[in-house]
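Every number here is computed from the coordinates shown, using simple stated rules; none is lab data. Given the structure is predicted, the values throughout are model-derived calculations rather than measurements. Cβ atoms are built from the backbone, for glycine too; each structure is taken alone.
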Structure P
Amino acid sequence: MTVNESIFRNILRLFVWYPFRWLIALLPVRLGIPILRAMGDVHFFLSRGKKKLLSDNLLRLQGNKNLPNGSNNKIIREYFRNHYIDRLLIFIFPKFQKKEIDEFVELSGIEHLDEALKKGKGVVLVHGHFGPVHLPLVVLARLGYRMKQIGLPSDEGLSWIGRNVAFRLRLKYEAKMPAEIINADSFLRPAFNWLKDNGILMITGDGSGTERHMGKHMAFKFFGQPVTFPLGPAILSSKTWAVIMPIFIVPGEKKLYKIMIEKSLTSDSVGEEKIRDITEQFVRKLEYYISLYPGYMHFLDRFYPDGIVQRDTV
């Protein structure tokens with residue numbers, strides 16, 4: 001979700017990272033999550049220009065299809081809710097244990113992950129900026145799986161408060177999660193060693209979420225638009241012989257969320273063609289899930305010609 005560095009934004013940061021953070025820490029998880037969703041509702045009702053941008057981009061995403069009246073407003077409202085859940089669920093993760101997993105999360109395809117681990121070569125779980133992205137990392141780690149993630153923390157473009165309050169405290173909370181986050185901008189030998197030791201490595205398959213492009217990228221058709229995607233996940237899998245599998249978070253059928261672990265991505269091709277083929281398979285999977293749940297897409301506010309990627313730290 002793209003935001004601007006304004007005075008109001010900095011005031012909101014101070015509120016979120018101090019009294020609000022302390023309040024959420026005191027509340028049980030079953031109350032904290034609805035409050036985060038309610039923050040999205042407030043933003044939705046107060047927003048004007050952002051909703052117009054999202055509505056225009058949503059029509060482009062849908063190929064200008066006619067949907068039932070009110071559908072787009074529901075999607076945009078869910079987009080705001082998802083933004084606050086994704087950014088602030090980190091306050092809740094220290095209390096998100098097995099009991100909370102049983103209450104809030106459904107798992108589908110865990111047998112695919114177990115079968116992949118039997119090969120002993122490690123697993124690359126590739127995901128998009130879709131839904132609460134850190135949730136699968138925490139859930140699988142709490143369930144006993146050996147997890148790490150490649151990430152790219154950056155305070156580029158943030159205000160003084162953004163850097164010294166939101167970004168600084170976010171790094172502290174990420175360090176409390178039950179899985180290490182390996183900096184994508186550092187030497188990645190730890191990631192290779194982790195896979196060699198049959199660990200599970202999560203990595204985004206749709207970029208870093210910033211203006212920076214790490215590693216090789218290639219353009220693919222994405223909802224009819226040319227969009228660049230990183231080849232890194234497929235290259236990492238190819239170099240280490242690790243199984244590469246897509247993972248997505250969707251609305252649950254009986255619980256709040258459902259984590260979908262798909263079967264492995266494979267290709268009979270070799271070399272660069274194999275890398276391209278596997279990456280394209282992930283792109284098509286991501287396109288499919290976004291078509292089902294567009295409100296879970298983080299970059300909906302960037303899906304327009306010549307869109308500008310900006311920082312998004314609450």
Structure Q
Amino acid sequence: MKTIGAGLVLALALAGCASQTTTLTSATIPPKPVEIGANELLIDTASCWFGGMWGDVEGDTPVERAVSSKERCESVVRTVFGPRASDRFVQLRAHEPTTMAELRATIERLADRSAVDAPRKESLLRLFDAIDRADYETLHARRAAHRIVRDAARDDAKLVETETAAIPALESAVAFGVLERASRTGDLQKEARTLLLLVGLDRMQIAEQLPVRYKPYVVAKPFEVLFGVPAPVMPLEPTALLPSGEWLMYLEQTAAAAHHPIQGDGKTSIARHEEAIAGILRGFADQLRDAQAGLDEDTPLPRLSVLMIRALEQSQDRAL
């Protein structure tokens with residue numbers, strides 16, 4: 001039996017284990033009905049970009065996650081570009097500008113045809129632009145992290161150069177801020193907030209694989225935006241170690257800002273670390289729960305939100 005959220009424990013623990021890549025397998029997918037709405041297409045696109053994390057909370061095994069992620073992306077490609085546009089798959093995942101422009105135009109056309117979506121068309125397009133840029137930003141952070149892990153594993157002499165060059169991509173979160181602003185204005189604030197939280201969790205997964213000194217770069221802006229906690233003071237030298245205990249202190253401050261502080265004294269550093277992570281995940285779950293009531297029921301986002309909350313609660317139970 002699959003356990004929903006079991007895989008999320010390690011993925012969100014920030015313990016430093018490297019991610020593994022699963023080979024995609026082919027699948028035959030029935031054509032998606034053309035009656036899809038603009039908001040549904042937007043959320044389907046987001047589900048493609050969130051990849052394995054979406055399948056993880058659905059309860060998929062690692063192999064199933066790879067297949068289901070590919071299926072979600074191919075479904076969007078067929079809907080927008082037709083059944084023979086398989087070349088658009090990679091372009092969709094990579095946020096290629098021409099493909100994004102055509103996808104955006106499709107969302108606009110679908111909105112114009114809908115009595116429900118037409119009045120909120122500008123909010124739909126603004127949200128599409130925001131999640132497109134936020135996920136593109138996250139994609140570059142993930143690639144930068146992979147380069148660091150790759151060169152560290154090879155004991156490459158160019159590791160210092162790789163790490164230094166990767167920092168701007170790791171810490172870039174301008175689009176994350178734009179998505180947060182979309183969650184405070186317009187007709188789709190709950191959708192924007194939910195997607196914002198998923199991007200934040202995605203960035204936690206990226207930080208998980210990095211050496212401790214680089215973890216704060218990836219999560220500092222999301223934690224500041226979501227929980228109001230200031231970023232730790234980073235060393236001036238990019239490859240310098242953080243002061244002893246600084247990362248743990250930062251996690252504890254974030255958990256407290258998320259309204260789930262560590263309880264009691266005299267705990268080991270490992271226990272404090274686990275409890276801090278649990279508090280942060282619980283803070284994500286709280287905010288997802290707050291956004292649930294206003295989600296459009298015609299998209300898969302409400303179900304995903306329920307499953308994600310359950311996964312986060314199971315993860316924090318295990319972490320404690």
(request) Determine which structure produced the value -13000 for helix-only ellipticity at 222 nm (-39500 (n - 2.57) for each DSSP H run of 4 or more, over all residues; to 500), calculated from the coordinates; the candidates are P, Q. (result) P
(message) With relative contact order in percent (Cα under 8 Å, 6 or more apart) coming out at 21, pick the structure among P, Q it was computed from.
(response) Q
(message) Please compute mean count of other Cβ atoms within 10 Å over residues 175-182 for structures P, Q and give me the label with the greatest value.
(response) Q
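Which of the displayed structures (P, Q) returns the greatest value of Rg/Rh (Cα atoms, Kirkwood Rh) on calculation? Kindly include the intermediate steps, with their values, before the conclusion.
Details: P: 0.94; Q: 0.97.
Comparing P, Q by Rg/Rh (Cα atoms, Kirkwood Rh), the maximum is at Q.
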(request) Of the structures P, Q, report the one carrying the highest value of percent of Cα pairs over 17 Å apart, for residues 207-246 alone. (result) P
